[in-house]
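Any read-out appearing in this document is the output of simple, stated calculations on the displayed coordinates, not a laboratory observation. Computed from a prediction, not measured in an experiment: that's the story for all the values here. Cβ atoms are built from the backbone, for glycine too; each structure is taken alone.
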Structure I
Amino acid sequence: MDSISVPPLHEAYEMLLSKTRNSNGENGFDDDQVLVEEEIELPVINMNHLAESDEVRRQECKYAIAKASQEWGFFEIVKHGISNDVFSGLRVEQENIFKQPFEKKRKENKFFNFYRWGAPTATCIRQLSWSEAFHIPLTDILGSSGSNTFSSTIQQFATQVSILAKTLADILAEKMGHKSSFFQENCLLSSCYIRLNRYPPCPLNSEVHGLMPHTDSSFLTILHQDQVRGLQIVKDGKWVAVKPNPDALVIIIGDLFQAWSNEVYKSVEHRVVTNPKSERFSMAYFFCRLMIQ
C-alpha cells in the first residue's frame, strides 16, 4: 500500500500508546472488550416482498423489519434496488480519492474539506480510531454539477439510498402506529450525509480500534461494506463479529429512532476492529433529523 496516502496515525498516537504501555505494561483493552466469542449472520430481509401483490407477504416483510429493529437493532436487506454496478463504481472512486497523498486530502476543496482522520480529541488509547473518512453532506452531493466521475457516481448512490432510507423509516413508523409524514417533514436532504470510510492496515491491531465503540446518533444508518471483516456489535451483552454479506446492505437503528419509539427499536453499540494486513473500505448513509435552532 502506498504509504504517502495514509494519515500519520502511528506518529500522532505514539505518545498515548507509550503512556498506556508504561502505566500497565500491556495494551489498553480489557479482556471483555477484546473477546469475541462467535461470528454471526444478521437477520436478512428481502425487500422485493414489499412489491408483491399479496398483501400478506408485504405485511410479513414489514413485520420482519420491525422485529429485527426491536430485537437486534441491526439487520441486512437484499434485493434493495441498488445495483452492484453502483457499488462497484463507487468503490473504484472511493479508492481513488483515499489513495491520493495525505497532504492533498487535507487541502480544502469541493470534497476534501470534509476530510477527517483518527481521533483528534482522544485522551486514552480506548478512544483511538485507526481510520480516515470523508463526511459529505447530502446537499453538497446532490447540489454538485456532476462534472467528474466521483461526483456523478456518488450522486447516483445518494439518490437511491435516500429513497431506501425513507421507505424503511416509514415502515418502522407504520408498525408503531404513526403516520409517515414525520420523516418527510423532518429528515430533509440538509440533515443527512454520507461518510466514506477507509481503515488502513494497523500494526497495533490488538491495541487500537478501527472505529471506537459507539452508537449512531441518526434515525438509521445504511451501511455498505467490503469483504474484509471488522464490524462487530453487542448482542446479549457480548461482542460478536458480523459476517460480511456481499449481496446485502446493513441497516443500523440509531439513537433518534430509539428515543422516538420510546425504546421499542434498539440502538446498539458497535465498533470496527483493525486488521494487521488488509485495508478495509465502507460507505454509510446517515438518515438524520433537521436540527431546530
Structure II
Amino acid sequence: MIKIRVPGTSGNLGPGFDTVGMAFQLYNYLTFDILSSGLQIEISGEGEDELSRVEDNIVYQAALQVFNRVNFQPQGLKIIQDNSIPMSRGLGSSASSIVGGMVGANLISGGHLTKEEILKMAVDMEGHPDNVTPALMGGVTASVKGVQEVDYIKILPPGELHAIVAIPDFHLSTNVARQVIPARVDRGDAVFNIGRTSVMIGALMEGNLPLFGKMMEDRLHQPYRMSLIPGIKKVFSGAKEAGALSVAISGAGPTIIAFVVDHEEKVALAMQDAFLSEGIPCRTLDLYPDAEGTVLIRD
C-alpha cells in the first residue's frame, strides 16, 4: 500500500495563460492498494457526494493509463481519496487527480516511469500544462507542451510571498470558461501578455515582488471570463485597496487569487465583502507555496 500527497495549484497567474502555474500547501491525499479482485474507491472531503466511485473515476482513469503503458495488470485495486482541493473552482482539482492517479499507479507498479514521462502523460490527458506541472513538480513553473516532452522551468518563490484565495459558492467548469475566449486575439494583446509573462517570471527569479505584482495584468482570458463571475471587479479593486500586490482569476475561476506579503486579514475581508455585496457567499484561505509537488508519504 502506498500513500501520496498532491498539492492544489493556481494556473495562468494573470498573463501566463495555459503555461504558468503555482503549487500551494492545499492537498489531496491518495492511497493505493492492490486487491485480489475488483475495484474499490473511497472518497472523503471535497467532492465526496459528486465524484464517481466506479471505472470512470478520473484518478482511476489516470492510473489505468500508466498500467497500460508499463504492462501492469493488477487483479484488483483500492483507491482512497481524501480531498481538500475544492472542485471546479480554479484550484487544480482535475490536475491533482490526474497527477495523483499516475504517480500512485507508477509507484505501485514498480516505479518504471520517470517524472518527466509522467508529466508528458499527465499533460496529454489534461490538455495544458499550467496546473499539471506545478502539481507534480511544486513551486512556480512555466511549461511548454512539445510533441515528445514537456519543457519547463521551476522557480521557488520568495518565502514571504503567499496568497489569499477567495472561493465563491458556485462552480465554474473549465469548458464553459474556455468557450467565452475568442479563437483569435489582437496582436497588441498578444504582445502585452508575452511581455508581462516574461518580466513576471524574471521578477520571481530575482525576488522582486513589487514588479511581480505589477506584471500580473492580462488581456487574453480574464476580460472575457469576468462576465462569468459576478462582483469580480469589486473583488479585484477591494483586494488591491486592502494591500494586495496583485489580483487575478485563479485558473479558469471562479476563485480569485490575491498575492500578499502582509495585510492578509484585511485583503481576505475585502474580497469576502465584495462577493457578499453581490449576494454570493465566499470563503477565503491563506495559502503558502508548496515547494515539493507530489510526494510519497507512506510506502
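Tabulated results
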quantity: Origin of the value 1.6, where distance in nm of label points 7 Å out along Cα→Cβ at positions 77 and 117 was derived from one of I, II; calculated: II
quantity: Which of I, II yields 60 [percent of Cα pairs over 24 Å apart, for residues 5-140 alone, calculated]; calculated: I
quantity: Mean count of other Cβ atoms within 10 Å over residues 93-100 - structure with the largest value, from I, II; calculated: II
quantity: Structure (I, II) behind the derived value 24, 50, 26, 1 of P(r) over Cα pairs in 10 Å bins from 0, in percent, for residues 213-260 alone; calculated: I
quantity: Read-out FRET efficiency 1/(1 + (r/R0)^6) of positions 157 and 189 (r between Cβ atoms, R0 = 30 Å, to 0.05), computed value 0.65, structure in I, II; calculated: II
quantity: For 147 (volume of the Cα convex hull per residue in Å³, calculated) the corresponding structure among I, II; calculated: I
